[in-house]
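Bear in mind these aren't lab numbers, they're just calculated from the coordinates by the rules spelled out. Here the structure is a predicted model, which is why all the values come from computation and not from measurement. Cβ atoms are built from the backbone, for glycine too; each structure is taken alone.
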Structure I
Amino acid sequence: MGNKGFVRWVVGTLLWCALSVPQARAADLKWEPIKNGGIVPVKIDWQSFVDLGFPGTLAQLVQAVVAGSNRWHTSTGIPVLLNYTGTSSDCVPGGVLIRMEDSFSGRAAGTYGCDWPDGVLVAIYRGSTSGTDFDWTFWGGSDSEYDVQSTITHELGHVLLGNDHDSTGATWSSLDGSSYRWTARFGPFTPDVNRVRTLWGASSDGVVHLERSTDQGVTFATFGALPSNLRTLSNIGAVRDNSRLILSYKSHGGSPCWIIGSTTGTFDTGQWWCWGGLKGLHGVNIAGDDDEYMITWADADSDGSPVVKVAYGTAADLADGNGVYRNPSSSLTIGTPSVAKLGPNHWALAYAKLDSSDTNTGRIAVRLSTDDGKTWSSEIYPVTSYHADNGVTMAANQGTDELRISFSFSAYNGNGGSYAENRYLRTIRATASGTSLTYNGMMYPTIKTQSAPGMARAANYYHTGTWLGQGSYPYTTFRTTMSGTSWTDPRTTYLTLSSPAVAADDSYTYVFLFGTNLD
């Protein structure tokens, strides 16, 4: 054994002795410091990463922590918000410290007590006790690579669920034995969500707020909150046509829901429905016009994989819970899917593909239908070089059947491409004809977003809203003309806990912006 390996063996042994005792937690598996839930601060001991030669920057690591926290937050609807608050070299009372340690036998990371009972420690190991550095990467697909975001997401699952690994045998889980690789970055998956909901219950946070613009997005004013008992922490969707405004969302129990309002933004609490027997893994999206609507979400297949679901119906159908399923075949997604009405009987469905091959996961998949979703085309990939990190969202110019897909992409560009420290909004411009899609170009703004943005078309502009990804950040709206190739005129608006939803109608100048917050 070389000197380096010996040192790592000694450090690993001492670390095991130091950390094995304070792992004790409450019998319900909740860590003592966070057993009451609420907003849990998360900090990074960045100097520990620098000292051990971590192959990345603080900005990259922060992005991985924020992304992992957001995915647990928006998928579970539990009363715990893991909120990144900065750097520290000390344990975080009532919170989580992420630190790089030298080595440990047989694992790349672990979750322990930190100056028990003050806090929780997530330890990321630089290498093994044999003296070999782990191949840490920000997009790791091979068996020899350890994906930073996957590892962070996996360990934050242990912060919420204790240190037991998943034993359901599900195909997709963020807490299975291989989750230091690429897969966990797209979790949590259904088995993880079911476990964390059982442990923590449903949150009572996430009041939905509405802001309205009557001048095509030049200015927004607070229009009011929706009913106070309408609460969600997940990504929401909205649609407005010449007859009504509909908000779609996921309840804290996990069911896809919607509430129907007027064209001006007032809501009748009697026009409210949830599919109680179904579960939405991510958020819920909606689109439509002329009293025809589609709602889409991801539900669990028998093996726990998130399958794209679609329901179709009129406003009366939705109000009575009588929508009919129009599900595409074999469609798995890593985030909230999206729908858009292109014209009579003509629809588009898009999602960020989940695939057993990591190189395909995150690819934007589009399916088209000319019979109101009774049949869908095979998957169409308008671009293959950019992949989405979460879901996608769409808006359509029905006069020309122009379909625009707006999506945020993860920290990679194609297969094995370079990591981007910040996530940027990317917008595809395409034209749909029947079941064919023609790619017309990509918009490359320097706009950041942590998840799929909201998007809608008003009379003369497309509008989009982006979210920076933690409870203390606002969302920002942008707009572009019908033939525009860039987003302009930023407007920073209400603070939100999830992706915003934008709703507008192509015959009117009103733009509606929905977000969620703690109060």
Structure II
Amino acid sequence: MKDEDDSRLIGMLRRVLRDCGKLYRKCGAWMVRRHPTLLEGRADQFEELMDDLHRGLLMKVYVTVVRADDRWTPQEKRVAAAMIEHLWGQELRGKALREAAIGLFQQADQLRWESLVAPFVRYAPLADSKAQVETIVMRLANLVAKCDGQTMPEEAVALHTLQREIDMALHPANPQGILAPLGSGRGGASAQAQQHQQQHEVVDVSQEPVSEEDREKRLRSALNELDGLIGLEAVKKRVKSYTNFLRLQQQRRKAGLSTMPISLHMAFVGNPGTGKTTVARIIGQILGALGTLESGHVVETDRSGLVAEYAGQTGPKTNKLCDSALGGVLFIDEAYSLVDSSGDDAYGREAIQTLLKRMEDDRSSMAVILAGYSNEMDEMIRSNPGLSSRINNKIEFDDYSPAELGMIFQRMCEQNQYDLPGDARYRVLLGFNHLYKRRDRHFGNGRLARNAFEESVRRLADRIAEVTQLSESLLTSLTADDISMPGIPPSRFDEITATDAVLRVTCEGCRRRIRIPPTAMGTQIKCTKCGQIQKHDWAGLYES
């Protein structure tokens, strides 16, 4: 039985190790392919750097937990052997394993959490993967702590400390202050990582002429990504219509026919967390795929990226940022902050005037997307004739419904390999419904779903911290008791979820509205009228 438990443990361990490597490499390839101009240093070395960082992260987690109780048990040695096989492709035993483990401990001491997860903090396109990093770290830590069948008090403390440290590393107070990645899985800072940190030249993304087939493939990929977004139906419709218009103009140009003037500049209006940045990146890919813009890369900024601290520096700073966006999209979040209603903000006015000139001069080689709250953005555009004449595409982003927030929560569970049973879904839905009904302009939307997921995972970690015999189910199932909602105290949340509510779904066969029990979400159900068997991940909620 013990051998069987050890085999099961090593199997779970190997999956976590593979997941970590896969995540880092996938994110590295994504950045090189989609956002090469954001990378500092040579883009062709970034994937190798990410592979190094994943190795360093695994070493750091293992050493942190094993060192907690000053013991190195036989089970922990077997874990070390599996890790070394993953890290370096070597199967070691006995003296060779001990010597390699000593080296592993020494290398881990040179690594810092902040450096090992820095790409996910430093580069905005990778921010959505932070929860996956934290999940992998805590799964590995729990497996190491419990591999010998017991959790020593020192190990329990180490787990809580590690949870706090990795959370602080992934969510620092000043994300822009994070240094470029320093660590390497092969001992300290590798030559590639050091070179990546030291070089700050502009990355040359010029390429051979792109074939029509490649452009079409890129366009399909961007539109598929758009379709894959949860909710945002009105936004999807507008973006697809805009794409069709651009394609028509392109086809007329090729045929030698006259074309209409195209305005690439846009305004995205809506509350935070409604997907504005994500859609801006997709639009960049569409513009690049159609050849409307050279590359379609996206440069993300806000007021701080345009306005300088001293007189005379704002214009050059804004121009430099616009230069970096040539051939792509300049996305300015909270753009309304550039306009002061009192009229005393000379620096903001200078940034606006510089931006307006570049929007006109570079209208065919750069798209500017201004984003922010609806009322403030409308007032900003109306009050400035230059902006109103240059921006004639406005897309409104509505708040996500409770069911859509549940879908976002579920997607995070799937990405991080967590199961979400029906009773847990019911608690999630009730929590989001409570917050949705009381929402204001600061409603978090997708960020709320992410925060709820991360809080729920932390509660799961606390629940299993004292459990000595881990199973796949314990590591991967979020129970109803684990579900937590930001801004709702646990006692109040219990009161909310104790309320009777009616759940209804639409039958895929007869289109009849049918009532389902709370635990049926995410399971197969049968329509009592037409007999259609179907699965509904989420349902409409009606309070009784």
Completion exercise
With distance in nm of label points 7 Å out along Cα→Cβ at positions 65 and 113 computed for every candidate in I, II, 1.5 is reproduced by structure II
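Identify the structure, out of I, II, from whose coordinates mean projected area of the Cα convex hull in nm² was calculated to give 30.5. Spell out each step's value before the answer.
Numbers: I: 21.7; II: 30.5.
Corresponding structure: II.
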Fill in the blank from the handout: One of I, II was used to calculate helix-only ellipticity at 222 nm (-39500 (n - 2.57) for each DSSP H run of 4 or more, over all residues; to 500), yielding -17500; that structure is II
